[in-house]
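All of the numbers you see were taken from the coordinates with simple rules; none came from a lab. Just so you know, these numbers come straight off a predicted model, no measurement behind them. Cβ atoms are built from the backbone, for glycine too; each structure is taken alone.
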Structure 1
Amino acid sequence: MRTYATMLVGFAGMLALPALAEVEVTNSVPQQWVVSGRFENDCFGGSDRWYTDGESLSLAHTGPSWLDPLADQLPWGQGRRTVGYDVAQLMFTPSNLTVHNPDPKDRPYAGILALGLSLQVEQTNSYYGLKFVTGVIGPWSFAGWTQRQVHSLIGSTKPQGWSHQLHNEPIADLLYEYRHKFRLAGERQDWSAEGSPIAGAWLGNMLTQAQFGGLVRAGYNIPDDSGPTLLRGMDQMPPPRPSAKPASNADWGFYIYGGAMANLVARDITLDGNTFQDSRSVDKKWFVPAEAAGICVGNRRFQTSFTYVIWGKEFDGQTELSKYGVITASYFF
């Protein structure tokens, strides 16, 4: 209980972070829209276990929205606002998919189907994100059905143990994330480098944790945005600010990036098991480090990236680190 109380206090404190006197009010500009798809899979790491797959689809827009009354009440709510909506499905499995009764000491089968609503505010160099996630864990997520169908289509080993997955349970979580961007070298529209410390927290029955870390990116004509998504954060970041330059071939740019996070985990339902029913579970680790590296290419209409993630051991008895790849694609209009 002391751990939960500490994280509640820390979460409330981060929500109250001041805007650091750099408010940039841009709600009067025309709306920008962005549609994004995200695919995460451990096939890029040469395995099929633990966190094995995740897909999401999101739609977001900048400018005035029905969440403006909420944003007006937040201490950091003034700035360029983006409201986003997304749907995601996640899959977690043990290391051996061939047995009907999985090893009780291995990660249990679990599937999540979730809807997300986010409010993101950008100021001159600061980013604030608030997201509400709801949905279901268990058979109603259709994760077991999805994995069996995909494995059947590609001729892979058909998972046998989904009958032992976690039970159906509604989930509700609140996510907060803060970033501050620093120019390290060069000019953004030429060759340059940027760094961003990151702090965030999840609070709810799906995931309760704090996370701290940062990312660095370097490249040519880096977009005027808050950087890529990174490790249990927002599925989609706000679109880049529009350029005043006419569209041209020089509008293309790219950057490489790397980052690391420290996750302090108080609860993870996919490891701790169901909240209100007896279910499979394992002894989780409270400290989970993670790192990622990737490349992003795009212009004022389109952006795509690939990220390779190495995730620390999450439970006692886990024999290796988790590794997976992330592909994202976004279209701006």
Structure 2
Amino acid sequence: MALKYLHVWSGLFSCMRMNSITALLFVLSGVAYSAEGSRLNGFQFEDPLVPADSIEKGGPPRDGIPAIHSPRFVSADDAVFLDPDDRILGVSRGGKSKAYPVRILNHHEIVNDWISEQAIVVTYCPLCGSGVAFSAHVGGTDLTFGVSGLLYNSDVLLYDRETGSLWSQIAGISINGPLKGSELIQRPLQHTSWENWRQRHPDTEVMSTDTGFPFIDYKRDPYKQYRKDSRLWFPVSNTDNRLRNKAWVLGVIAGGSAKAYPLKKLGKNESPIHDRIGNMPVTIHFDSEHQTAAAFDQDRNYVESIQLYWFAWAAFHPDTSIWDCDDGSRRC
């Protein structure tokens, strides 16, 4: 009989995934799920783009982790709940900047918002460490997103409320439903410290803890132990031992290829790093003090990239190369 870590939830809106020490162990019947042709969390699966039996129930039901739909913001001076080294996801567009604290995103994972009159969705998967912002404008419609309670490759599956389609956060594509095969356009985002973001964007707005869910304790970090532990709570389709599971990398897609830049190795080199991915020259900027990296092309345009755990990048990009590492059997 198999043992599997399950996410646990308490009440409709206060549910959160617990750390690996306190997570409940649930004894399964030994019979594998088959999502295809059935329903999980109320989603009907018909020929999804990924293997149906690799879609996992994370524990909470659909919307058990509540997405934020009307975020409130405060000025940088009024964001007294943040410490200088707190992690935030920063988005800047059209002269306007916004910071989304990870300590809030740990409990919500999705924020539907607007910036410079553009609909966006800011997403964060605590299991993968991945923060990604997308345009919410798809096929001529502004979509709104919720948390499905389902995972693929340990990564959160979003769903849009307009069609009920499921979307992979890291892949940025709809894997099931009426919009299957549609892609989300990634928007530039920085995964950095509050101190760093505030220094570079002093006029930034900051998402407030006044989210409409007063019973959620945003001072509590349910993933503190998980980040320190190399074990994963959920299976992934591909594992790669060239780096530690939870080593931080900047994953970059360019020139038709994928490449990972380990932050630890970037910190040992002088920034910027000039490199080539496929047939495309790229420049990697890295701030070792604030552990944040970004990729740009030769015209200084943002290049699609995600800062996340190595295991998650390798799961979605099994053919990825690793910067400054031998492409052999040894660990980097």
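State the single structure among 1, 2 that was used to calculate percent of Cα pairs over 17 Å apart, for residues 66-113 alone, giving 60. Answer by label: 1. When Cα Rg over 2.2 N^0.38 Å is calculated, the result is 0.96; to which of the structures 1, 2 does this value belong? It traces back to 2.
From which structure (1, 2) was Cα extents along the principal axes in Å, for residues 90-225 alone calculated, if the value obtained is 57, 33, 26? This value belongs to structure 1.
Of structures 1, 2, the largest value of mean count of other Cβ atoms within 10 Å over residues 58-65 belongs to 2. With distance in nm of label points 7 Å out along Cα→Cβ at positions 98 and 242 computed over the structures 1, 2, the top value is the one for 1, the highest of the group.
Computing Kirkwood radius over Cα pairs in Å, for residues 282-321 alone across structures 1, 2 gives 11.5 for structure 2.
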